[in-house]
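Peer 1: Got some structures for you, see below.
Please treat every number below as a calculation from the coordinates, not as lab data. Owing to the predicted nature of the structure, the values given are computational and were not obtained by experimental measurement. Cβ atoms are built from the backbone, for glycine too; each structure is taken alone.
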Structure P
Amino acid sequence: MAKLPKDSHRVEDVAYAEYLFEKFYVIGSISTGGVTRLGYSDAETEMHKMFKSIGEKEGFRYEEDEVGNSFICNSDSDSYYLIGSHLDSVVDGGRYDGVAGIIAGLIVLKWVKDNKLDIPIKVGAFRCEESSNFGKCTVGSGLVTNALNKHDVAETVSKDGRTMEEIFKENGYSLYPERISGVKQYLELHIEQGKILEEYGERLGIATTIAGPKRFLLHLIGEAEHSGATPMDMRHDALCGAAELISEIESIGRDEAIWKSVATVGTVELKPNALNVIPGSVTLGVDIRGINQDSLNRMENRIKDSGKKIAKKRGLKFYRDKISEMSPVVLSRNMQETLSHIAKDMKISHRIMISGAGHDAMSFAEICDTALIFIPCDKGISHNKNEFATIESICDGAILIYEYLHEVSK
C-alpha cells in the first residue's frame, strides 16, 4: 500500500477517529454534561478496559504493567516507539484532554498495520495523569520511569478516602515497579489547553519545554470572633490577610511573566466560614509554573516573604507547606526539528512553543528522546465540560506522528 496522502483528511480516517471517540464518550459521564474519570477510579478503569477492547479488536496485543498502565502493541520487539497519553480526567472535565492523544496513537497504529510497515509501536495509556484524585499528577508514567517512588505517592488519599497504597494492594499493583525499558522515543499528542494556536491560526504546535510546577498550601491563622461585637481595630481577620496575599501573588506572577512564568491561587479554604464570624483561618492553594528555574525560585521566595510581611502587619500567623515540585523539562531538540521539517513538507502550519501544562511527557524526557505535539482546542478551554477539539485536528497530529515514524525508522 502507498503512503498516506500528505495533507488530507480522508473520509475513512475521520470516520475511524470518530468511531474511537464515541467508544470512550459515555464512560464517566455526569449530569452536568462533562465527565469525571478520576485516576485509579472505576471510571478510569472502564476507560482502560475499552482501550484494551479496541486494540484487541484490531488484532493488536494488550499489555498491563505493574502500576496499571495499559499498552496496545503491534510487535513483541524489545525496542519500540511509544505513543502515550492518559484516559483520566479532572472532576466535571472534558472529553478531549488525554483521550485525543490515545485516539491519535491508535490511528497511527492502524495506519502502520494497513500500510504493512515494520515499525514497532506501543500506544500507552498512563494512569492518574491528573492530580484531581490524589493531589499528585503523572502517577502512572512517573512510577514506571522512576520519576516518582513509593514515598511520593503511597500515603496520598483519594477523594473517597483511600490511600494509594490501599488501592494498589486491592488491584495487585506494585509501588516498586521496574523501570520501563526498550523505549526508543516517546511521542505525545495533546490538546493545547490554551488559546495560542487558535489565536494565530496554526494547526499544530511542537513543544520545546514543559513548564515546571511548584505547588503550595499557604496558611494564615487569625482569630475567629463575633463579627458584630469586635471593633475593626481589634480584629485579626485571616481572610483580609489572604485577600492581600492573593493580590500580591498575582503581582508577582505579572512581574515574572517576562520569563513565561505564571502564578495562580486556585483554592481557598475558609474557617469557620460563617456569615457572622470573623474568619479565623484561611488556606490558599497556590500553583506557580515556568520554564526558567531562577524565575520559579524568585516567585517562591517572594511569595514566602509577602506572606510573612502581611501576617506580621495584621497580627496573623503564617506558614506554608510545599506539596509538590517539578523542574522545567526540556524536550528533544532533534525531534522538534524533524517534526517541524515534516510539517513544513506537508504544508501543515505549526508553531514552536512552550507547554504551560504538565504532561506524561515530563516523565519520559529523562529516559529517552521525547516530543510533545499540540492541537488547537476551542477558545483554549480545558478541564471543563465545554472543552472541544475537532476530529480533523486529531488526524493532523496523527498524520504528523505517522510521517515522523516513517521517516526515522527508515
Structure Q
Amino acid sequence: MNYVIIGNSVAAVGAMRAIRGIDKESGITVISRERYQAYGRPLISYLLGGLINEKRMAYLPPDFCEKNKINLLLESEAVSVDAKAKSIKLRNGDQIKYDRLLIATGGDPFVPPIQGLAGKERVFTFTTWDDAAKLKAVSAEIEHAVVIGGGLIGLKAAEGLHLLGKKVTIVELADRVLSAAFDKPAGRIIAKKMKTNGIDVITEDTVTTINGNGSVISGVTLKSGDTIDCDTVIVAIGVRPAASFLNGSGIEVNRGVLVNDHMQTSIKNIYAAGDVAEASDFFTGQKNPMPIWPDAYIQGDVAGTDMAGGDKKYAGGLAMNSIEFFKVPTISMGITNPADDGGFEVLLYQEPENYCYRKIVLKENCLVGAVLVGVVDRAGIFSGLIREKVDVTPFKDSLLDAGFGFVNLPRDVRNRLFAPQRKQQF
C-alpha cells in the first residue's frame, strides 16, 4: 500500500498517526509546499512578537518522520490530481503515484479586491510561518499597521505587532470583533481589553482604498469616509479551502472538498480533512468547511484510520475556538448566537469590568453552546456534555458557577463522559 498526503499541518499529523497505528510498514509520502516540518500555526503571532523562538514552533519531535518511515517532501507543491491514473503532478513536473490519497491542503487567505492594493509592498496576510517571518523582517520599519478583519487571524496578527511595540488599528465590518465565534458581550469584552492595551478597534466599517504612491503605503480610506495614516496593511478577512488545484480531477468540490462521515471524497480511495474539507456539522448534518484546529486533527484521524482499513466515523464538526488575548483566556463552542425563535434557553453571567463572562445555550434541556471568558479551566466538560447530548436538568443551576466541574455531575453522567477515557489510559 502506498499512502500519499498532500499538506503537512494538523490534519496530516492526525492521519499519519492513525495510519501508523494500523499499518506499520506501508510507504507514506507527505507533500508540503512549505519549507517547515509540521508546526503549530496558532503560535505564529507569538513568533512574530518574540515570545517564542523557532524551536518552539515544531508540532512533532524532530525524528517523527524518520521513526515512522515517512517520506516528507518539503517545498513541493501539488498542482493537479489524476484520479484515473492515481497520480499527483508537482509544480516541478514530478509525478507521485498513490494507492490511497489524503487531501489536507488547508485554507488559503482570502484577499478581496481593494482599490490601490496592487503593487503595494507592505500588504501582508497572516496564516503561515512565512507570513510571520516576512512581517518580522520589516518590523523595524513599521510604525502603524492597519489590520483588516477582527476575527481570530486579525486579532492574533494585531497582538503580535503590538508585542513589537507597533501602533495597530483593527478595522472590522461586523458590529464586534470575533463575530463568527462570540456573541456581542464577549466580543465587546475582548475589544475593551485590546483597547486598554493600546490597540485601536473600529467596528461596522471596512477598508475600501489603500492610499499611497507607487509601492509605498501612506494610509487607508474606510467605507465611512474616514482615513487612517499607516505604512502597513494586514489582510485577515478569512481563509478559503485550498482546493483549486483539484479542478478537472473529478473530485466533487463545493466551497471545500465534499466528504462523507469517513472523510472519503466522491472518488474511491481519495480522502480530505481539515480546512480544505466540507464535512457534516454536528447539529444539522449539513456540509460546511470547519476551519478549526482541533477539528482538523479529528478529521485527519478518521481519514487515516479508514485509509488503513480501520473503521471510524466522523461525529460532525463542532465549532470551537480557544484563544487568549493579553492574558484573558476565551473559549467558544457550539451555537453561540442562537436564533430568538429557535426554542433556545440562554443562561448568562456577566462581570465585564473584570473581563469575566459566561454564556450557556440550552435546547430541550441539552447543552448546545457555550461562551467562556476569563475562567475556562473546565471547558472540556462543556464540550463533552454537548457531544454526548446530556440532559443537564439535574445540575442546570450550577452551569454558570465559575467552579463548575466534575463534582457537579451526577455519577451516571461522570461515567458516561469519562469512563471510556480512564479505561484507555489504564
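Peer 1: Supply the structure label, taken from P, Q, corresponding to FRET efficiency 1/(1 + (r/R0)^6) of positions 26 and 202 (r between Cβ atoms, R0 = 35 Å, to 0.05) with the calculated value 0.65.
Peer 2: The structure behind it is P.
Peer 1: Given a value of -7000 for helix-only ellipticity at 222 nm (-39500 (n - 2.57) for each DSSP H run of 4 or more, over all residues; to 500), point me to the structure among P, Q it was derived from.
Peer 2: Source structure: Q.
Peer 1: For distance in nm of label points 7 Å out along Cα→Cβ at positions 90 and 274, the calculated result is 1.7, so let me know which of P, Q that is.
Peer 2: Q
Peer 1: Kindly point out which one of P, Q the value 4, 20, 28, 27, 17, 4, 0 was derived from, the read-out being P(r) over Cα pairs in 10 Å bins from 0, in percent.
Peer 2: Q
Peer 1: Work out which structure the value 15 belongs to, where relative contact order in percent (Cα under 8 Å, 6 or more apart) was derived from one of P, Q.
Peer 2: Q
Peer 1: Then there's this: Taking mean count of other Cβ atoms within 10 Å over residues 186-193 as the criterion, which structure among P, Q has the greatest value?
Peer 2: P
Peer 1: FRET efficiency 1/(1 + (r/R0)^6) of positions 138 and 290 (r between Cβ atoms, R0 = 30 Å, to 0.05) was computed and gave 0.95; which structure, P, Q, did it come from?
Peer 2: Label of the source structure: P.
Peer 1: Matching task: 28.2 is the computed value of mean count of other Cβ atoms within 10 Å over residues 82-89. Pick the structure from P, Q.
Peer 2: Derived from the structure labelled P.
Peer 1: For mean count of other Cβ atoms within 10 Å over residues 258-265, find whichever of P, Q sits highest and give me its label. Walk me through the intermediate numbers first.
Peer 2: Numbers: P: 17.6; Q: 20.8.
Max of mean count of other Cβ atoms within 10 Å over residues 258-265: Q.
Peer 1: Hey, another quick one. Say we calculate mean count of other Cβ atoms within 10 Å over residues 42-49 for every structure; which of P, Q gives the highest result?
Peer 2: That would be structure Q.
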